[in-house]
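Please find the structures below.
Derivation of every value follows stated rules applied to the coordinates shown; laboratory data play no part. What you see is a predicted model; the values in this text were computed from it and never measured. Cβ atoms are built from the backbone, for glycine too; each structure is taken alone.
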Structure P
Amino acid sequence: MSHGLDERAGAARGEASSSPVHAALARGLRTTAVWLARRPWWLQVVLLFALSRLVTFGIFAAAALQQGTNPWFGPHPDYFHFLQIWDSEWYGRIIQNGYPAVLPRSSTGAVTENAWAFYPGFPYLVRSLAILTGISWQILEQAVALLAGFAAALGVYRLFRHFAGQGTSLWGVVFFAFFPVSAILQVPYAESLGIAFLAWALLWIVERRYLIAIPAVVAACLTRPVGVPLAAMLAALFVVRWFSRRRRPPAPGELPSLAVLTAATAASALAWPAIAWAATGVMTAYTDTEAVWRGSDLVPFMPWFDTGSYLFGPVLGAVAPFVLVAVVTLYLTSSHVKLIGVELRLWCAAYALFLLAFLYPQTSTFRMMLPFFPLALAAAAISRSRAYRGSVLVMFVLLQIVWVVWLWDWAELPGGGDWPP
């Protein structure tokens, strides 16, 4: 009996001693939330995204301390050098040397790895800024990637506000900023710049300001390979608008403007392969270069069946891609995803079809998920519960640690090389 009383007394003492700390933390959080809520929307987005970049900085800095021997530099590099690896090295080569006029080939005549696999938007922007300012391109490429991430976050919030209130839209931005592969948004890759152009292009498409969207679409198509799904999405949107014109009459000039944007997007999607052809004299220069990283020629859809067979065996592997398509279709047609509107759902569907047709599934596939960022709003809108949203946030941060340590941190595999991020 006395033992039970002692336990309750100890618990009471512990509660009494910890409650002031908990109360102070709660007051601090409430005060911060109230202060943030009174700021302009753009400052709220900037501060939230800045917090996400600090978290990612800590993850990268900690992972760098664990980096051992690697192909780029000595072990235990600092944060700055740790971000210069993988495709960052390729972008650095393009910034310094441009693209080869002659495709490099092996002794058998096969095309080997070269810069034509990487779109010019990011490296040429950095190169231009380096020439104009005299600042080191190594510093500028990290600065451009980071600032482009902020521009992307602002565009994402503006886009989300067309479909949800301020609180849910901010949570959508938080989910985007802390997504497991969002670490790439401050790395010298083209992802952050590409997402920035894509977010603002989708914003103007949703606002039906189709002609204004053309420069953002062209820039996005020359930064990341999003031209084909964007053109498919806009063509589908034109069909939707055309067949609904009697029920919902379009504004004067709306359909012609959408047609012009669709045509401009299709042309932009073909621009980079055409530039590679013109520069090298080889019509298939871009696709041949892309095939080098695949290890074989591209056969649409087939890589998913090959990967399915590798992972699940010949029988289940043949079924796996169909199951994947069914799951994605069910998700994109679910009630909470309908929140994001027809334009964004068409974009997600077109991009999913593009990945299914042309992507070789591997560890880099995780990084390819970022253009699905409109689904962050749908995820935030599932529930307003702080427990739900906080749990998703914690899970994202933990998975970001997994992504950085598993894929960005280089560790040689038994057969040589490592899985790319």
Structure Q
Amino acid sequence: MKTNFKTLYEVKLFHEFYQTDRNGKNVFELANQIDRLEFLKNKFQENDDYVNQDIEFITPKFFINQMENFGLKLIPTYSGFKILIAVKAKKLPSAVTTYEPFNKLPNELLIPVLLSLKGSKINSVTNKKMDVELSSYPLFSNDSTITGARFFPFLTADIQAYDASNSYEQGEIAKFAVNDYKSFFRDHTDTIQWKAVSGIAFANENDKALIPRNANYTFPKSLNIVKADFLLKDNNGAIVQEFHFKNSTPFQKVNLSFDPLKIKTIASNEPEEKHIYSLMVTATSGYSKNYKIVFYEDDQEIKSSLGLVLIKVKSSINNYKLLDNSGKLITRKNSENRMDPPAPVFELNFNSRSSFWRYSNDKGKDLLGGLYTDFLDSISGYLVSKEPKPLTSNATFYRKPDNTLFFLPCPSDSNSLRIENNKIYSDIKVPESTLFPIAP
């Protein structure tokens, strides 16, 4: 007998690099999911670059058998993937058809999908911190237990509220109020600026709860750390493992090799709470940090990924549930033969890395100053954008104060990125021309 499969849920990955039009408008400016999905449809029809060219959505090795046992299938889609499930259909007297999983799904079951990198490109164009302490990776979930609150239909944790005591990096986003997110940078006078960001629920540091069993920890070089202590505690507060480092001269990086016999990874397939640990770090110079973490089973898999999507069958948040109270799929077919409601579509949002676009003459001569002053500054023979601009696969225009568009060359790829004095630049070499005359 032919097995009937239906969509249990779908995940769409929205990335500013791939989903920005030439006029600079991006998908995050669209408030409704139906409009964002239409945006993706148009990108597909235009045959534009898309994220599946650089990411492969795969089932981790530890879950391959469970996928088969529970009648689940992973199907790549344009800019994302679907999870299908074998079902038994039942038509009600109202002519509505419901779907029950052929094999019952436990409430605590966690369905993992790895965002496996096909190369280094997407890592280099994705917005992230330059200075990272714990070598951790994003964990995207439909449940708030691990990484906290989220907003449907997004799988990302909420961004941290602005904290005046924090030291922010270029491109780092902070939350100033409800739906008010801004990106940090220092302008060419080194004055702190905050740039408004369209959209919400971007992948951020709060998502980075997943670590390999062999992890590195890096201290700020300026602190001159000579003694550091690490305490790993389980969800009940009991100490699982300790690390102590001491040296007569300052050290910056240490390796944490966690004992696989003492920890549980998500591969153990137990209720989520048993996976959660806290890592307490104390060191000289008054250094103190605390992390909520989850261990991943395969170090190589997670280190070659952009993160993990981990969907819990019975989420603690209503809109994120996959099944109704009777154990049937949320989606069903109505009397008009349409799926109503459809299977849930969850979203992942990624910002592009932003850089100052810096134009220089390809012969090493100084460019004429005072050009395009609406959006460029003249600095030591260079022309540099007044504020960072996101990297995009499409060449994008500058926007003048009167909202008209003006085109100048864009960075060809992420290989042009340079980090200087905590600022990120994209170097763009240009020949002498009427657009870029050299200084007399």
Source structure (of P, Q) for helix-only ellipticity at 222 nm (-39500 (n - 2.57) for each DSSP H run of 4 or more, over all residues; to 500), computed value -22500
P
When you work out FRET efficiency 1/(1 + (r/R0)^6) of positions 55 and 127 (r between Cβ atoms, R0 = 35 Å, to 0.05) for each of the structures P, Q, which one comes out largest?
Q
Which structure, out of P, Q, was Cα extents along the principal axes in Å derived from, given a value of 83, 65, 37?
Q
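Once distance in nm of label points 7 Å out along Cα→Cβ at positions 135 and 215 is calculated for all of P, Q, which comes out largest?
P
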From P, Q, which structure was mean count of other Cβ atoms within 10 Å over residues 143-150 = 20.0 calculated on?
P
Read-out distance in nm of label points 7 Å out along Cα→Cβ at positions 71 and 119, computed value 2.4, structure in P, Q:
P
With FRET efficiency 1/(1 + (r/R0)^6) of positions 199 and 247 (r between Cβ atoms, R0 = 25 Å, to 0.05) derived from the coordinates and found to be 0.25, which of P, Q does the value describe?
P
